[in-house]
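A.B. asks: Down below are the structures I want you to see.
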Structure P
């Protein structure tokens, strides 16, 4: 048994109250790993109090319901933070107030903020790491858990297309499908079926995306545009993976105005240039080819666009 996973399992076994958190702006990997782990713990320890907390994401409600966090959950409890490299991005809780905390993450290391940290930035997703935890400990995989884990892995690898999909990813997923008899093909509908308004909105982005001579593509989505197409800022950001294979574009980003939270949400992707360092300069981060950022002003957005364009220029010159 992997010693790090054994240590994590021992903490899970010890605590009667366990809170599972993840990053702000939840995506299917964050939610799939979070809710999958909750189910796995409750299946093994049905008498424990296990809560999956954070702001709800209506777009991904098919993955399951979240729990409302209350202050009494801090007392003598264990926190498990998934898919989150830095403390400021943890959604809804203060890690320092828990008696014990564990971080399980697949992003490059940013800072230590938990008692126990398991970071593997070669992993495809947080969902893959939760699956590894289940197979490395007495926790069990079920079809319900597999549905959440599979959805998280598929979303973060974009159907196993991204470069950090490894033989280990395929081996674990294959074993999970075999062990649970998972009908995985039907799960794709939840991820990729969308209303006509989003298809038209995607067409608008494609028609109006600015592409620089260095191969950086970007689109600024104002609140006015969001209202015109009746979509929200999260929907705009989630569309970033739909522009993976444009011949003239090496890296691309969608910046969408989020009036509710008074930020500009940036979703950045790449098929070559390293983008997470530029995102980190503006308080964001992520993988080298997939990053996110929350910006405060249009000036910040323009400065990040300039930096990403320079990254593409350097990459293009080195080809």
Structure Q
């Protein structure tokens, strides 16, 4: 009996060793430029979504970018050109585990060919409201916001030099704040003295020239205390590992907020990721998929 037990123990240890050996060191979350990987004897093009093992080598091109997620859940942005061992890159990642991997997996699952196929086979995004001239804001008709600062974006109307008028009102439709902009986005600051005491705000945008050309009102609610505490807990755990202001970390945060159904906060972090790394198409493609799968804009 002892001999059988010993054999089983050795077998389990062997299986564990094999499983560990088949693991990966990094997953490629974002990829721009001429980057290659060598797992055996040949160099091949590196693709977003690929996994890198410790004994692999990568060749990073000039003006390239790699956004890597370590198997432990922590991120690494790499822009230096040259040839590197994956094991050497792994040594640049702080020790320890991070919940960031959970949200990286969430984002990766949304960018697969199957996920895009499922989105296309669904009913599709609905352009809300009546009238061809209505302005579509990238937000549900009612939305909760966690952060004090959030970005609201809308579809541009055809034509040059259009000025948009943004209005924020209270529940009684009293206008609390009104501003004009030539941009197709507005940075909402909930600490603004004019609006900070309102728990619910009605946001709308029209053209300055013709206020009949406008969006529907979007009801923006600050996250309620109980829900906020839950988000605080998850975000606090995540932020211990992604404090650095990087495009990749903003991308991970977008996944966190989307999974918690905080779509405006997710949108804001997608925009920040793109702002920090405007040359990386991965973030732009992921942002577009986010808007479409959440029915925040219509497919062209």
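A.B. asks: Out of P, Q, which structure matches 17 when relative contact order in percent (Cα under 8 Å, 6 or more apart) is calculated?
C.D. replies: Q
A.B. asks: Turning to a different aspect of this structure: When distance in nm of label points 7 Å out along Cα→Cβ at positions 59 and 291 is compared over structures P, Q, which one is greatest?
C.D. replies: Max of distance in nm of label points 7 Å out along Cα→Cβ at positions 59 and 291: Q.
A.B. asks: Okay, next question. Of structures P, Q, which gives 2.3 when distance in nm of label points 7 Å out along Cα→Cβ at positions 83 and 163 is computed from the coordinates?
C.D. replies: Label of the originating structure: P.
A.B. asks: Given a value of 0.99 for Cα Rg over 2.2 N^0.38 Å, point me to the structure among P, Q it was derived from.
C.D. replies: Of the structures listed, the value fits P.
A.B. asks: I've got another one for you. Comparing distance in nm of label points 7 Å out along Cα→Cβ at positions 27 and 99 across structures P, Q, which is largest?
C.D. replies: Comparing P, Q, the top value of distance in nm of label points 7 Å out along Cα→Cβ at positions 27 and 99 belongs to P.
Each reported figure results from applying straightforward, stated rules to the coordinates on display, with no laboratory input. Just so we're clear, the structure is a prediction, and the values are computed from it rather than from any experiment. Cβ atoms are built from the backbone, for glycine too; each structure is taken alone.
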